Structure 1
Amino acid sequence: MKIALAQLNYHIGNFEANTAEIIQAINQAKEASADLIIFSELAIGGYPAKDLLRSNVFKQQCNEAIHQIAAHCKEIACIIGAPVTNSDPKGKELYNTAVFIEQGAVRNIVKKGLLPDYDVFDEYRYFEPNKRFDCIILNGVKIALTVCEDLWDDDEGGNSYVGDPMDELRKEDPDLLINIAASPFSYTHFDERVKVLSRQVKKSNRPLIYVNQVGAHMDIIFDGRSLALSREGTKVAELKRFDSDLQYVTYHQKNITSTTASIKDPVAEIALIHDALILGLRDYFRKSGFKRAILGLSGGLDSALVAALACEALGADNVLSILMPSVYSSDHSIKDALDLVNNTGCKHHIVPIKDIASAYENTLAPIFEGLKPDTTEENIQARARAVILMSISNKFGHILLNTSNKSEAAVGYGTLYGDMAGSISVIGDVYKSKAYDLARYINREREIIPINTIEKAPSAELRPDQKDSDSLPEYDLLDKILFELIENEKSGSEVVAMGFEKALVERVSKLVNNAEFKRFQAPPILRISPKAFGSGRQIPLVAKYPY
């Protein structure tokens, strides 16, 4: 039996485009004489559709798409993810399902039982959990068909649910395991994913096909990298990362082989982060109907990174960098910014803010009489820059990119309505220490980000001779503490027990907690880590935080 793995990039709610792409893949698979084609979880409608799943029109369009696709499956069988109405009025309105189509008609609807509600997931909000699990049969082959989490949960991986669908399906002695998924990217997740899939193969002594989504939907990025594993647990096929793909494997005598699909070489973590950010930024603009971006370019590392990534993702002609020097901006920062403009080929303007900041300060002088200058005056500069950027954005239809990194976002080292402004935060899930690695990776073939930008001490340049280290610990140390507090979700006392200085951990913990109100108002962040700020980290704004 020849099987096609269809890894596509869907646009949530764009039924016309999605269905056309799905049908195109079906026709291509039919031309290749495939017997079965497999698409990812919730391919119909897109994932995560969130509260669109409550729309009657959306649900009707999902149903129509299923029937439209089924009409093209008379010579080929199809497995595709879709939300399907629950006929029981006592439960949630929908099931998250794998629809099995054969000879032009829906033969089975396999419902998802384990509904994740951790990190970025919130499936219990919309779907009813399934409680009965049975295999399907195609051409005499008994298939244990599951939807994402139903295969992911296992004893060795930390069983967090009551019951395991695979335990029930194994009782039927299936010939083949198939799992359709929408498994988001993080730079640690692929290895974990392979381990879980391999354990299931070894438990069942059967081959496995895993089809994942690819594409970005605001903050959540899907990396694709769909897999086929032999019954021995070895990779038979691995589809492209961060791109659509269609590959074929052959099922024969309870095992899988492949003559067309390739096995990818291991990829460095920083390369994965780079590719994820490019896809995230590109899909945000493409799927939102935006074309041009604008950002403030200071000569510092963060804005240089965002500018370089934007030029690669969108094309340099679609990126406008605004240099806004103040009285504190150093000559080398202006030169570094101009060097980056020349290296990337993006458009730019220079708009000094000296007179604007002075006008604000003079206007406020009577109110501030007798008070010493402090961060208020520094923030005026940041907010003046935001006014300029948003004015140009409004006038010319450019989308403002935020340039804050994760270290700054964590400790509140940013100005609300100033440098925290933007429609999307490109590197808000990249720690400052990791940002240096990313810059060097971008420069792997030629200098794009000026070397001086990478090597100089980071500074906001809002007062004379200012350095980030005046207000914060050195980033290498700060980021280690932040990683334990955020990604590993440790308490301050647990981090101290690891050997970090107590006073420093207390200070960092307090900064993180006190900045929650800022992050609540920050732009959405492209998620590349196991724990990003945003939908995957829900912290109350008003609370007495535990230490």
Structure 2
Amino acid sequence: MENKFIERYLQCLSTGVREVWQDGSFSDVEVKVTGRTYSCHRIILASLSQYFQAMFRSGMKESLAGCVEIHSMEAGIFEAVLRFMYTGDNVVQRDNVESLLQAAVMLQIPSLEDICESFLKKQIGPENCLGIWRLASSLNCFSLAKKCWTYILEFFSAVLISDEFHQISADNLIEIINDDDLNTPSEEAVCDAVLKWVDFDPNNRRQELGKLFRNVRFPLICVKYVKELRKKDIVLDSEECNDMLKDVFLYLTSESDDPESELPNYLSEMSRKCHHRQEEMMCIVGTRSRHPNPQATEIKCFSFRRDAEYSLAALPEEPGACFGITKCRDDVYVSGGYHGGDLVLKYKSSDNRWQHCTPMLEGRWGHSMVEVNGCIYAIGGSTRVPQTLSSIECYDPKLNQWKIVGGLVIPVSFMPTAAIGNRIYIFGGKMMDRTLSTKLQCFDTVTKHCFILDEMPLVSSTASRVAVIENTVYIFYRHGDIMEFKEGGRTTVVGNMPHFDHYGVVPQEGQILIVGCQSNQYSTVMFNPSTREMAPYCRTVKAALCNFYCLPITMSRQHMSSNTDQQSHT
């Protein structure tokens, strides 16, 4: 009833405001724009425009005299602004949106600014993204600028052939090619883009080539390309570029143990800072569900940008089922397992290789692993006897050492676990007698004290996956329940997901992506923590694994390009 009342009130108010604007009654201020005068109402202008509100409140001479003059704006654009302010009509069109956005920013009209930005975001393409980005950056429209920048980096190869690319400044081009998120097939392609930009206006841009070359990642470019580059006329005509590429060639062909020692400082500095571009991906670790050796554990990553998966380095030793897994920085740690016992393996994402770490003090499977402040904790689990463990071990990656740091109040295995701040929360789990615990335990990594924090809802299975977003824990149980926990609150059921035989979860842009498989049919859905709603994801990720885990990871594109033969598009 109250909502209908408010709706009726706003409808009548809008109709009245429109009428007084159309017949010009009760106006109390005139606004002059490009030689035209408009009769307006201070209360309307000040209600929607912080610019006018500040003007009228400050008592400026112009406003006190009942006349305000606005410079640097076309009369037609101001008319559209007035129409929006008095009627709420959608005045944004393709041919006026940029001018309207400038007017909205100048007059500080957030509602109109939002509409213009939303319109432009939908129009972003290879032929206009650079222009919209420059406009948004100049107006401090950060959301729009970020959207454009992401597009420029992702679709750089298409942007290269646009007319706008030829018009950007050298500094803009340097900003683009320096970004680690630039989607490029190779660093050679980046250098080709630089040459393309210079060739468009060689008379005026030759002098910029040296500056641009200093931002090309030459240490990552093959010798053959540099050799051919040195033969180009535009390089031969520049003493600076000629000398630079000579140094680069010496660096790339040097067989010295320390080739940097004989090179100019700028190139030594470049080689130290130079690294392959990286990409945020989803790492999937689980049991291979196909031949050969279907029982082997494998690791792969999935690129959302390319909609492709890549097989990564194979584990040097098989942990078996029910291993523990966690991420520390961008390295992945696997421990224990039914065959692994006290095994600990570390995947170095920067090198795409596995290495053995110091074994755990107690062999375990069905345990949990959690990272807190750069250290890794192995919690609970079972031994081969079997016996349910209460011990909590801590691993320091810097020292490559394990030590016992505490114990659970109730020994459990197969329990969802998450860390918030300095505390680790242990949700239920399977007890020694195989019954399910309903206790929420908490281990403080500072005091090394473990205590029972609360009762939690009883679940029919311990099979679960966990994601943490903004210090809130979300637990996804195989039977469908989604539980939420916040520090200081209770563990409650907040949603329901489809039933999956195998699934993994990973946070993505404030939501939680669920990669699932049911009866060999894959589906991918997104859970929104704010609305508690589940929605289909825009693509289906085929994990091609069973009993798998998903983790966010930043991978070097070097390993992606060297892995092309093993790539399989989903």
Structure 3
Amino acid sequence: MKASDIFVKALENEGVEYIFGIPGEENLDMLESIRKSSIKFILTRHEQGAGFMAATYGRLTGKTGVCLSTLGPGATNLITPIAYAYLGGMPILVITGQKPIRQSKQGQFQIVNIVNMMRPITKFTQQIVEGSRMAPLVRDAFRLAESERPGPVHLEIPEDIARQEVPEDESFMFPVNESQSPYASQAMIEKIAQLILGAKHPLLLIGDGGNRQPAPKALRDFVDQTGIPFLVTQMGNGVIDERLEGYLGTTALSDHDFLHTVLKKADVIVNVGFNTVEKPPFIMEHGKYKGRKIIHINYSEATIDKIYFPYISLIGDISHSMQELAKKIENGTHNWNFDEYYAAKAKAAAHSEVYDNDTRFPMLPQHLVKVMRSIVPDDGIVSLDNGIYKIWFARNYKTYFHHTMLLDNALASMGAGLPAAIVAKLIKPRQKVIAVCGDGGFMMNSQELETAYRLGIDITVVILNDNAFGMIKWKQSGMGFENYGLDYGNPDLVKYVESYGGRGFRPNSSAEFATMLTEAIDYKGISLIDVSVDYSLNHEVLNIDLQKLNH
């Protein structure tokens, strides 16, 4: 049996549904083996798109997403999405090709040491040098990708190894065995429970790790049984229905937001699933949180940093830890007085309401978020690219169901919003999916519109157009620098999407945006809304007003 056939059978054995990628001549044996399999190969228009798609598959399903590229430039193009998966805790298998290793007549043409290049940003990387090693290496790669903390693994397959003939008795498929994260000890659970029971003002703060199944249900049960108020990091959004009375908000900023008034008053902060690769939800340095006990609950120990140094840790399966804690403290009492928080929130709400309801055009991001939340279905999925608008969505857009707002606040790479939305629609075809991208991020991987069209999926793309890199302009302004080097021009984005077989919209008012968004979401096919946004108030609102309100 050909080694590439064994490799693909091993992928089938793991339950792989899709492989995203762009093959090269070194992958042709592998491509033929995929053609004969049950796996669907999805050709993308750039390797970055393939990597982001595989990572999103891993994020949404908990199963390993798979992407494929050729050697050299194909492999190097995957570096950004691999880092995205590595920092974001998303399980993916990256397959790259290579020239023959036993006999090659092309010298060093296109040769880069991909295995060494992958080492710092993967959990495991290896070149396969013998066809009989295909099946065990695939099993081990999937095991490592999906174990805590999930992340990327890499296998390089040289062209001559892929076509190697392997004896039938060496093509054995290894059984896929379920594994369970270790449980925390009952003694530590009891100790943590007593700390929480002794608190007057406990808070639950949910991070990225709380988003992985089956933790969301356990966390919701914990909140329902204990009544402890909760807030989330940007990558912890959607774990619990944010319409609940106990929801306080999302920590879109690290300080000087109204949420930090309640964080500073808490005497015990239960941090569940937080990892320091996320933007810190609060800054512990300079004694701001002196005397407050931070409880770290996660699958693994915290990385100690001057801004994050927990008082005590509860390490083990999050779902089990929260279930056991809930049993011990469901009848506990706490003495929250939210007066300071509500006073700060009322100030912020009165201040932000002016902007939320400001219908000027180009649109303010605050009003755009409000309009979208009123129109997007409760279970609609919003896939965010990266830009200044992400802060406004994180602060102002409530999510009601798990994984209905996808954002990356670990690598925070531009260019991921559209590929992520495409995969979200593949996995959840009955839900409406909207990609929200800045014009800068959209143009980095806009060619994947053709992939969406070829797949025949219905997807809406909202482009927030300011003809500039708005996030960096905000920072530039905040540092007192002159506007310089960040403005550009865009193509006619309506004609652009039409060239891919989609339908384009360009509103001229906030009211038109609302009407067009409703129409676009219901459109069968690809729709794109090119809406002009006004970021001119970002510095004033985020850097000046919030600090005054929460001083």
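Each reported figure results from applying straightforward, stated rules to the coordinates on display, with no laboratory input. The structure displayed is predicted, hence computed values, not measured ones.
Quick notes on this one:
- Comparison of 1, 2, 3 by Cα Rg over 2.2 N^0.38 Å, for residues 127-310 alone - largest value held by: 3
- The greatest value of volume of the Cα convex hull per residue in Å³, for residues 223-302 alone among structures 1, 2, 3 is that of 2.
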